[in-house]
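The numbers here are math on the coordinates, done by the rules we state, and not lab data. Since this is a predicted model, take the numbers as computed values, not measurements. Cβ atoms are built from the backbone, for glycine too; each structure is taken alone.
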Structure 1
């Protein structure tokens, strides 16, 4: 049975918290599932009201706007979230789900017809970009520009910030929607009201920011790692083919193990003791989703893929009020990949790869691939 490395195994066994260095800042990383869930629900002690500081590393150098509704606390969080929730529920609609499945079928057909493809560039990035047009209900031609952004929307391959371009592009989309309103994400936010007033451009840009960034590299890396898993485990693909009832449990297991997002930050408004670590007012802590999802007190053989794992109380989509808006979209995409893969692909042969490793002073963690070349063999 393949064992996937857990960089937090030893630290989590010794202590509930790992005091790790990030950008010259000591951030206590909460490691155990029970503790992470508890902290995620306690927004008065662990606040998200910290513009550009909720992600780790912080994004103060790549964007100027607060992300909505991610970087606000209750009670206004629920009001902000309600304004865009209908779009993030669109993947539950049969017609939207059918478009996602048709997109996956097309990409797999093209993959099987080619001598080989780069799964990242030729499959995962186009998949994420086109599927996002369905979510936001915009013209699918926008996907061609989004594909050119690569894996990350805020930084290019050399680490140079693309933040100003992103904000300018988003503002142009809102301005175009003012001239020609429709049923799309940008038109809806132009027309939306918050507490009896129209949204400011800063607020609208904050929504666009999370829409473009929140599910980009996460979906790209998860899709890529699922395909790599089936390349390495062809019998697992055969198992899904023979037992389609395992589709949902398999995908939840992939989310648990292959979560690209290591952790997310919270700010302590007042001086706080975090499992023996003193955090000064205004300093950050980390909710370490990736460690919590490997907690052996909760998950038997936590570093193994078990396609039929049930129950599976993972927190790959967060926990509490800030649970991921895009979880329905991500589930629709990954279930579609596994289903269509089992129906149309016999095997995948990896020919070359470049892993993407998150290197920090206190740990290193594989999050995905920069390049993954493979040959797809049709059934």
Structure 2
């Protein structure tokens, strides 16, 4: 590689919404363009705002059709398409994000002999309550793909430890770079003074099995017994939206639950929360909680990888056992009843994010990793 040429990097990602997409968008916007030329390859979705924003920011974007689930012929077509992109792009490094791009992209990168291949899982699929044999199959697949990978980038310390424990990669090929947020863009606003305003408990995330919206609804039912004016809000769409709506009806709480669907104005939506909840079965390091903490909103999350790396229980937020809706309800009720506690924990969460998850430090670590891996290869 010429000393004067910028390092050419392809970020490859399937989802155009959610935390992984926000990760790629922030990276593409903040990276030093005097040193790096970043392109993005992603799913071809009609009217994808993600693609429009990248292009408006001057990022070259290649689009291709990638199914979420496994489909042999469609996946082979996607593999051929990304191979063409790699062979004509003269890339020094490919960085794959999330499971599907991690599968297709790593195979394509090695076939095309790209010098360096990185992978960020953003939460491993095998952690999401699979049967033992499906979990074992996915682990074996990740282990095989790990041999094609120059470096796996974990977004949380526990995730990094799991990669080594399951022999998905050797320790020297694992980097831990926690997710970050633009703390200037996500700055707390003055608290609303309307005492009659109902308090809002929100959950941001795709309504899919890994996010477990049903635990959130069960907790809402218990909370509403003592705090009947509370609003519970889902932000996101997905295959479990209709089942979750039916469950709200069955529990008799449908008038207190709002399903907002997918929203682009995620900062403004979270700014309207009083409590910011996740009920996931597993996480990498969830953007929904990081962004909420940056906005001074109290985070309540399950005691799983990512959430536990982000939340110090009782200090920067609260942790509850997975699927334990009763403990989740107790925390929500306690916080709804105590405005002083909400304010104190919210301030502590904001300070923690400023110190540990600011975007300036994060992008410098990404740039350093890219430079190091490219030199090694």
| message | Between 1, 2, which one scores greatest on FRET efficiency 1/(1 + (r/R0)^6) of positions 311 and 359 (r between Cβ atoms, R0 = 41 Å, to 0.05)? | response | 2
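Work out the source of -0.52, -0.61, -1.21 here, i.e. which of 1, 2 gives that when log10 I(q)/I(0) by the Debye sum over Cα atoms at q = 0.10, 0.11, 0.17 Å⁻¹, for residues 103-318 alone is computed. Please list the in-between numbers first.
Working: 1: -0.62, -0.74, -1.28; 2: -0.52, -0.61, -1.21.
Corresponding structure: 2.
Given a value of 15 for relative contact order in percent (Cα under 8 Å, 6 or more apart), calculated from one of 1, 2, which structure does it belong to?
2
Work out Rg/Rh (Cα atoms, Kirkwood Rh) for each of structures 1, 2, then name the structure with the largest result. Spell out each step's value before the answer.
Details: 1: 0.95; 2: 0.97.
That would be structure 2.
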| said: If Rg and Dmax of the Cα atoms in Å, for residues 255-334 alone computes to 12.3, 35, which of 1, 2 did it come from? | reply: 2
